[in-house]
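**Student:** These are the structures, in structure tokens.
What follows draws every value from the coordinates through simple rules; no lab data is involved. Owing to the predicted nature of the structure, the values given are computational and were not obtained by experimental measurement. Cβ atoms are built from the backbone, for glycine too; each structure is taken alone.
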Structure P
Amino acid sequence: MRWDKILKWANRLITTVLMILLVSVALMVVFTKLSGEEPEIFGYQLKTVLSGSMEPGIQTGSIIAVNTVSGDERVNFQKGDVITFLETENRLITHRITESTTTDNGVLYTTKGDNNNAVDSSPVLAENVVAVYSGFTIPYIGYLNNFAQSPQGNAILLILPGMLIFGYSVITMWGTLRGLENKNTKEIAEAK
């Protein structure tokens with residue numbers, strides 16, 4: 001009898017976790033697609049590092065958390081801050097500020113990757129800064145994140161939790177039906 005209660009509790013827990021996972025992933029994918037923006041969690045965006053320019057501190061394939069910035073926040077960075085900025089062709093780059101200069105056109109940042117030999121060829125306009133690195137890094141998860149943002153990854157992340165829930169439901173129903181069958185068989189045997 002005690003094992004039955006434990007199994008029922010485990011069943012409810014697993015079902016709840018799978019449902020929360022399915023709904024969370026579905027909402028994140030739908031929100032991201034509808035808004036056309038990167039998903040944010042508590043004000044942070046997760047970015048995948050695609051090059052080794054910031055190694056060894058930030059490895060290729062890592063995920064980093066960045067705080068999005070706007071307006072006046074963009075002109076307050078100093079030497080040593082690691083920023084994410086928009087380069088030509090809407091490409092995002094995360095490099096360290098080596099110099100900050102104020103001109104008639106606004107604030108310009110000279111940037112350099114920690115692993116690069118020279119500073120970047122073009123200074124960064126403050127208005128092109130989109131985020132500042134928070135210092136949080138998870139190595140190698142960026143490869144998974146890149147896959148998850150692809151059409152195939154989106155499909156798998158939506159279908160896999162659904163399949164898990166469906167499979168778990170089939171197993172649970174089969175166990176329940178088997179239990180009922182055993183109970184009916186036992187009652188029939190006792191009635192004879």
Structure Q
Amino acid sequence: MEYVEPIRDLEQIRAIKQSLKKRSARDYLLFTLGINTGLRVSHLLELRLKHIVDEDAHPKEFLFICADEPAIYLNKSAQQAIRLYLEEKTTLRLDEHVFISNYDRQAITRQQAYRIIRRAATDVGIHDHIGTHTLRKTFGYHAFIQGVSLSLLKERFHHATPSETLNYIGIKREESGVPLINVNL
């Protein structure tokens with residue numbers, strides 16, 4: 001398996017989202033949910049509509065994968081992508097997979113998800129090591145850069161050590177910087 005990198009450049013993320021939005025609401029949702037939740041692609045592909053929308057077809061605020069996992073917040077970007085997806089979807093069955101194939105109405109495969117992500121990256125000029133794990137790593141990288149604690153990311157990714165998480169999300173020692181702990185009482 002090839003080692004993949006997170007997408008560090010916000011402009012590249014925006015370009016991929018724009019490219020995918022023009023092509024397919026499904027593919028746009030796959031990318032957007034991936035980079036905003038940090039879910040493994042296997043969990044993304046198992047999602048059913050009932051996981052992300054309520055009975056009235058409104059995006060949920062939290063995603064519950066299974067009972068022993070904490071809820072995952074569906075932020076504004078994720079909810080907007082869900083709404084766009086629902087506009088394109090002509091029929092709504094809550095038990096149906098979210099990411100269904102256009103050919104056999106089954107969930108798309110990991111290989112198809114990989115092709116979607118690779119093509120989108122290539123379309124906007126990214127030729128680095130990109131794959132399905134890129135979504136999860138991009139989530140972790142940007143969460144860490146924006147101040148989410150390393151311990152929370154370690155827990156989300158089920159890693160044994162903080163250094164494993166830093167390595168996974170592509171943070172180099174010089175990028176982690178000096179923590180600013182300002183208890184200004």
Structure R
Amino acid sequence: MLDDYFQDLKHELRGAMSKRNHPFKYAYLSTVDENLQPRARTIVIREVSEAINFTIFTDSRTTKVHQLQQNPRASLLFYHGKGLRQIRVDGILEPITDAQEVKRLFQKVSSKSIKDYTTQLPPGSPIKNPDHVEYVERSENYFLPLQLTPTSIELLQLKRPNHLRALYTIDNNEWQGQWLVP
């Protein structure tokens with residue numbers, strides 16, 4: 001039964017990428033800043049590999065990138081309201097550096113989303129007026145894909161008469177499951 005739940009969550013996470021309004025397209029990404037304060041933000045999941053590695057896009061000048069240089073540990077939190085399912089993925093979040101892979105991923109950025117990676121000033125910079133943000137030409141200069149490689153995945157399935165909770169950890173490229181008290 002543990003393996004069935006794992007296969008189901010893997011299928012749902014990967015399948016969410018092809019479903020327009022699936023709640024698992026979005027997650028909360030948590031990192032830790034230099035003062036050891038947790039920092040969370042909503043992100044868009046761009047790809048989920050067969051090995052359950054998650055790809056996200058960011059601007060290379062963001063504070064999260066600086067945080068990851070100090071501590072690459074991160075967490076993704078997913079919640080499916082209708083399915084009453086929560087999934088937390090802990091792992092290592094690192095830049096994708098292979099030039100061909102970066103180019104492939106950059107080609108997936110839509111023309112309306114390109115502005116997210118082409119501001120003149122770094123994200124989070126103070127400005128006087130939100131209508132006066134300046135942009136550079138379409139370029140890969142600040143585009144940075146990141147990959148989260150999971151070390152553990154925790155599933156909480158809310159249901160009656162009993163909620164289900166399981167922790168999956170990876171050991172020698174094999175996922176092992178353990179039931180937890182919900």
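**Student:** Given a value of 1.5 for distance in nm of label points 7 Å out along Cα→Cβ at positions 21 and 141, point me to the structure among P, Q, R it was derived from. Write out the running numbers ahead of the final one.
**Tutor:** Details: P: 1.5; Q: 2.1; R: 3.9.
Answer by label: P.
**Student:** Could you figure out which one of P, Q, R the value 1.26 for Rg/Rh (Cα atoms, Kirkwood Rh) was computed from?
**Tutor:** P
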